[in-house]
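Heads up, there are several structures right after this.
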Structure 1
Amino acid sequence: MNHKALGTLGESIAKTYLEQESYQTVAMNWRHRFGEIDLIMLDPKGVLVLVEVKLRTTAFKGTGLDSIDYRKQQKLYQLFQLFLMKHPRYQKLPVRMDAISITYNRKLQKVEDVIHLQGI
């Protein structure tokens, strides 16, 4: 499985996980020329949530959460603002940025762990 396929798998796992927690999908892989937002969800309380998804098949580089540094968060925040400008119906909702880190065992083709960090 290549890098792109693993990314798609991670986003699918995260989306299913959140939907099981009563989140509703607003957008998946929302793209702008400046970048991409993995998932935009509406949480059960009506908060619009940008979700950055990171899947790891090994702990060699740490968890996926370790890779979401300040610079990455700032880029995501700017993309979120662009999304809101293009979709005014969501502008009055409270917003939040979350991260989901998935540990996936490639040999067993099995999810070993999902960490959902709210409000990064």
Structure 2
Amino acid sequence: MKNQSFIKKLGYAINGFIYAVKTEHNMRRHLAAAILAVAVFAWRQPSAIWWALIVLCIALVWAAELINSAVEGLIDHLHPEIHPQIGHIKDMLAGMVLVFSLAAVVVGVLGLYSTL
């Protein structure tokens, strides 16, 4: 896999994102929330800094969900049996997504509030 072209690597990354959207319910929820946030921001037209912050938040939530899904998939493949410690690890991964999601909501509300 080393020394492949940038275009080929970009294709793998896009395929990974598409696979996550197709197979992960929460990824579809985050995608819908992102579309809604962009639509509301387009309507309210906040300053460029708020656009930058909301785009950054969207990217962080998506990245966290991708990490969560990837690690959970790997754990399930390597250790399909139920184990308390694995349950805690999965809970922590979900907690990571929750923290980023709540921060994104706060940034979105503050961005909208700034346009009043």
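Only the coordinates and a few stated rules stand behind these numbers; no lab work does. Keep in mind that what you see is a predicted model, and the values were worked out from it rather than measured. Cβ atoms are built from the backbone, for glycine too; each structure is taken alone.
Largest in mean count of other Cβ atoms within 10 Å over residues 30-37 among the labelled structures 1, 2 is structure 2.
The greatest value of distance in nm of label points 7 Å out along Cα→Cβ at positions 6 and 22 among structures 1, 2 is that of 1. Thinking of 1, 2, which structure, once relative contact order in percent (Cα under 8 Å, 6 or more apart) is computed, gives back 35? Comparing all candidates, it corresponds to 2. The maximum of mean count of other Cβ atoms within 10 Å over residues 38-45 over structures 1, 2, that is, the highest value, falls on 1. Tell me which of 1, 2 gives -10000 when you compute helix-only ellipticity at 222 nm (-39500 (n - 2.57) for each DSSP H run of 4 or more, over all residues; to 500). Traced to structure 1.
Computing volume of the Cα convex hull per residue in Å³ gives 100 for which of 1, 2? Answer for the origin of the read-out: 1.
A value of 4.0 was derived for distance in nm of label points 7 Å out along Cα→Cβ at positions 54 and 86; which structure in 1, 2 was it taken from? Structure 2 accounts for this read-out.
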